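In the part that follows, the structures are each spelled out as structure tokens.
Nothing in this text is a laboratory measurement; each read-out follows from the coordinates by a stated rule. Computed from a predicted model, the values in this text were never measured in an experiment. Cβ atoms are built from the backbone, for glycine too; each structure is taken alone.
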Structure P
Amino acid sequence: MGKLTRVGARPGFLDYLVQLWDFRQFIFYDARARVQSGTRRDKLGSAWLLLNPVFNGLTYYLIFGLLLHTSGGITNFIGYLVIGIFMFQLSAGSITNGARSIQQSKSIIQAFNFPRAALPIGVNLRELMANVPLLIAMLLIVLVAPPAETISWLWLLLIPVVVLQFVFNLGIGLILARVIAKVHDVTHLLPLALRAVMYGSAVFYSYERFIDHPFILTMMRMNPIFIVIDIVRDCVLYGRVPLWQSWAALSLWALGALGVGIVFFWKGEESYVRG
């Protein structure tokens, strides 16, 4: 008689990664199907994927650009603001939904046996797919909104930036998914934390206003979301190759978050069934 295995037992880490790889097609097709069906109940359908960040952008433009005059010293404030909002939203949506993926899928977890990391991975992949039209719209706005920018080969660098951003979002989502599965109250703190990150990412103001405050400036430059936004602005608005230090810092954040996230999530694998 073969050795019996406890239902829901945590496999070895390498075996766990192999199981996730075996589920790759299911994760991909499920994410694609959820993107296509996500807005069917709305009369405007998928248009809301674009309208939400556009309305946010208009709000920030009116409040910070016109009323508070944070646009001072920024030559293309519309492009600056649009890039900041769209790139931040990609991380905010992915991290928020990835963090809640386990808590919101208890019935599936208790009914089927599969590597639970497939849930936050699928959510992050879905968010990435849903945001591809937004990224295209972001570039179109930059092209047509005065002062209009011109297309450059540097725009191709958005591909590795978004890939690294996806990896970072996934890592943070994996960490928070386990935390929230254990302590649901953290969901109430998550929006506050993301809002603080947004304020520290120079979404609607120039980071140069802190040039005389080296500590604040250093903390801001260590913020991975700020690094993402800064790299994209360099490529799209300023036509310059981002510094290698920015690429190195973003790569370290992304790979570090994913490494810590997948191990931390795997260690809690058995607890998701009992939670």
Structure Q
Amino acid sequence: MSKTLILDGGMGRELKRIGAPFRQPEWSALALWEAPHFVEQAHDAFVQAGARVITTNSYAVVPFHIGEQRFARDGQQLAALAGQLARRSASRAAQPVTVAGSLPPALGSYRPDLFDAEQSQAIHRVLIAGLAPHVDVWLAETQSSIAEVEAVKAALGDSDKPLWLSFTLQDDAVQDAARLRSGETVADAVAAAIRLGAAAVLFNCSQPEVMSAALQAARAVQQQQGTALALGVYANAFPPTPKDAKANATLDEIRADLGPDSYLGWAQQWVAEGAGIVGGCCGISPAHIAQLSQALA
């Protein structure tokens, strides 16, 4: 457990909690142009809680959230600002803090059916150009399909920064075979991540109950291929998200049974099952991260 790397938690809900401008469809991106000091405040809170990796607030800097016109005009500048705010927070930390550049599903979370490789790569290239001077690793997160991560890799080109690929899972039913939201198996996704040269594979933005099966499947592939691939988990605090959910259609409720103590219990299970990187996604607060840091780091 002493080697567990602690990630931060969910930026969007933390911004909302501390009173930052927050609405849909802009979601967490709204604070970047209306009140960026709140973004820095949220980063600081996670660092003070013990996070050793903080993720740029670039997840919603895509046309799906901020609109085509704003993205075309300001997308790269907003991504650069997200990178600068995270870097400033990291630079103030007493301990070394890694900045992860968030590359989201470019055409909508949980929606592999909306994916288009050409559009996805074009959007990601704008984010990459803005983020690149400020980040240490690339984190393609909440990826619903193998095609999505292949497009990320294509957009990154010959970047020499480590690539972390994080998949979101079907979580409306706990299944024996862990699957991505596309229906593809975790085993196939992990094999693809290895082929793409990823340094780490994580699972995020799904309920805690489905993460163990994903870790087990990932470890099996890892052992079969003899790789040193790092594994990680950062679950959300939402109820199960059904397959027909529409991305950004509603603001999900936060589960009452996933307070810091309860979430720590899940995290300890993931570490025992091979996760070396642990943090939180939507609804996981600095209080949760402080529990993880105190117990696992």
Structure R
Amino acid sequence: MYSFEQLKIFTTVCECGSFSAAARKLGRAQSGVSQSIANLELAINQELFTRDKNLPKLTTTGQALLPIAKSILNQQHYFDQKVESLDKSVENELCIAIDECLVSDDLLVVLSTLAEQFPVTNFEVITASTFDVEELVRLNKAHVGIIFADGELREDMDFFTLGQVRFLNVASPEHPLAILNVVRDTDLKAYRQIVHRSATQKELWFSYGISSKFWYANSHQMLAKLACQNIGWGLIPDQMAMPLIEQGKLVQLPVAHEKDGWLTTTGCLVSRSHSAGPVLESLLEALQTSH
């Protein structure tokens, strides 16, 4: 019967190109490496290498078995990591719910770092509206939620602020509002508004409907696409608006009371129903230091 150690030596010889190079990498005697390969060939009753001119060359059988050997060793490594994580009480899974507007490059870097730091933890990332994110945390379906903050205290979960996001009033260049030097509330109310609304029909407190005519969208990306089609005006994050403005698909409306846009605070909700293991603690620390 072959061993994991023999498979490791087999793959190392393939990577290094010779028994002597593999021996140096593994810190073993060359004779030991050669004997291990010979024992592996004996165990599986197959020849893995030809040895012409003392240089090992994979046989057809060796070529077929190499990727399988690598896969077995990767699974063994994963198994060892999993056992080690259980000893250290590392969480098996972590669910993060994020408002779809708040998936930034900085946040993705944080998640990428966690993936490397905790390779055996299964992460689930859910994007939804702020209201739906909060409900996921409240129902213990998410450990952490990243949302637009309304300033209200929540007794059933912890909260800390992350930063601010600027929103801009936008419309298509062909929209009647686009030609005005100053856009007032009365002007906005006269035209169809595209309003962001959650799946539970809740509107954000800083972008609720004020017009007499509405279209609704449950994502700001869809809202922006509808505005580009001159269906109405709407309020979207500046990081989403600016590329469309630069492409000439949207214009920023010079709203009298929001000339520089609307700043709103972002924050992080943390469920109190889940014990804080090292993965969750690392995530929260990274979120606070990255903003």
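Given 2.1 as the derived value for distance in nm of label points 7 Å out along Cα→Cβ at positions 97 and 265, which of the supplied structures P, Q, R does it correspond to?
Working: P: 1.4; Q: 3.1; R: 2.1.
The value was obtained from structure R.
As an exercise: Rg/Rh (Cα atoms, Kirkwood Rh), calculated from one structure in P, Q, R, equals 1.23. Which structure is it? Numbers along the way, then the final one.
Working: P: 1.01; Q: 0.92; R: 1.23.
Working through the options, I get structure R.
Ranked on mean count of other Cβ atoms within 10 Å over residues 9-16, which label among P, Q, R comes first with the largest value?
On the way: P: 12.4; Q: 25.4; R: 19.8.
Largest calculated value belongs to Q.
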